[in-house]
Every structure is written in C-alpha cells, then in structure tokens.
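Values in this text are rule-based calculations from the coordinates and carry no lab data. Given the structure is predicted, the values throughout are model-derived calculations rather than measurements. Cβ atoms are built from the backbone, for glycine too; each structure is taken alone.
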Structure 1
Amino acid sequence: MSFVYLGFLLFSLAGMVLLDVRERLFFAHAPRRAALVLLTGLVFFLAWDVAGISLGIFLHSPSAWATGWMVAPQVPVEEVVFLVFLCYLTMNLVRLTEQVLARRSTEADPARREEDAP
C-alpha cells in the first residue's frame, strides 16, 4: 500500500485552495454556491464512472502507487479525490478567466474607468 498518488493529489488540491483564497476565486468568493457546484460536478463524474464500470469500460487495476482503498467496487479513493480536484481546478480557472477578462475590458474602455471611479 502506497500513499504516493493520494499524496500528490492532496498536495495539488492544497495548491488549488491557496490559489482560491489568494485570488478570491471559488469558495472564497461564494462558499455555498461553490459547494453546490463542486458537489454537482462530483456527482456527475461519479455517475459517469459508475456507468463506465457497469458497461465494462472502466476497470480498476492495482497499482504500487495507490492505497488500494476502495469506496465502491472498481472505484478507488484516489478517483474521488481526483474528481474533486478536477472540478475545483475547472471552477478556479473559470473564475480566474472571468476576472482577467473583466480587468482587460475595464482597462481597454476609458469610459468604464470613469464610471467605476469614486
């Protein structure tokens, strides 16, 4: 049993949390909405995995890098953590992109800068 893969996933997830808090992107911006969006994405992708498993498309094979802990047949704990990371990363990227585009729009339009001025 190894915790290498799970450790890297948790380390990457911690990086997403730091980025979120620093830039007020996802949970730091609207915690309730963020939790709902993240949970919805997680449920969607877990349902996708269950469908793939039931069709015989996705199969778990033991790895020297994984813990071997299963949350359901053919679904390792690392898969759930990865899906949380994937959804969190996606939402952070969406919010960061929105912020960058809004900043560029404001900088490019002098009239907007005057409207936003106190």
Structure 2
Amino acid sequence: MTVLVIEDEPDMVALLEATLAPAGFEVYTERSGDAIEQMLERHDPQVVIVDVLLFGSRADGFEVVRRIRATPGHERTLVVVLTALVGEEYERRAREAGADIYMSKPFSPRELLEHLRSAELLTD
C-alpha cells in the first residue's frame, strides 16, 4: 500500500517513515500540500497522511483534504489528518473537508498502523 505523507516537521516525517516502512508500506513524503494534484498523479497513493499546519505552504491541511477529494480517482483515497491541533472544532473541520481519520499528535504508531491495516483489508 502506498502512503503519501504531507508533513513539514523533519522529526515527524522520520517517525512516520520509521513506523510505516518496516510495516510494509511504500512511503513518499512532501513538505507542502501546494501541488497535491501533481503528487497524487506522481505517487498514486492509497493513503494520504496530512498535517493541518504546513508552514511555508499556501494550503493548510484542510484545503489539501478538500483538493484530494476533488481530484478524480482519489475521492475514496484514505485521508488521515494527523495534527497537533486538538479539539472538536478541528476534528469537525477535518471531517467536513473529507478526512476519514483524525489523529492528534503525539500519536500512537500502533493505532495508526491499526487504522491503515483495517483500510487495507477493506480494499482487498
């Protein structure tokens, strides 16, 4: 399963790669969501993990999720919002944008893998 991680914090990118790659996921990383349509075409991910706060990016994570959902062929891509923003308002905004899963940082790598493995079983 191919996973695209859109995250601007190098330590978080390293943690996600260290969590996902050994579990058999093919991981691609990007620091900005500005060119999400091109990233989707280039990597064709089954999963996108995106932060809400993307410093240096014109698009925040909510906008990235909306653009994923608007991209033909990616309406059903599993989208995980993984963010330090905590609260019902942020979760509501993520879900309204089209996110499937909302997780707060710090996150449980085991929980993330469980979500991805469940999604993998549903697509087989």
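Starting from the value 1.5: which structure in 1, 2 was distance in nm of label points 7 Å out along Cα→Cβ at positions 12 and 36 calculated from? The value was obtained from structure 2. Structures compared: 1, 2; top value of volume of the Cα convex hull per residue in Å³, i.e. the largest, recorded for 1.
Quick check on the output: 23.4 is mean count of other Cβ atoms within 10 Å over residues 44-51, derived from one of 1, 2. Which one produced it? Checking each candidate, the match is 2.
For which of 1, 2 does helix-only ellipticity at 222 nm (-39500 (n - 2.57) for each DSSP H run of 4 or more, over all residues; to 500), calculated from the coordinates, equal -13000? It traces back to 2. Assign the value 3.0, calculated as distance in nm of label points 7 Å out along Cα→Cβ at positions 20 and 108, to the correct structure from 1, 2. The correct label is 1. Look at relative contact order in percent (Cα under 8 Å, 6 or more apart) for each of 1, 2: the largest one is in 1.
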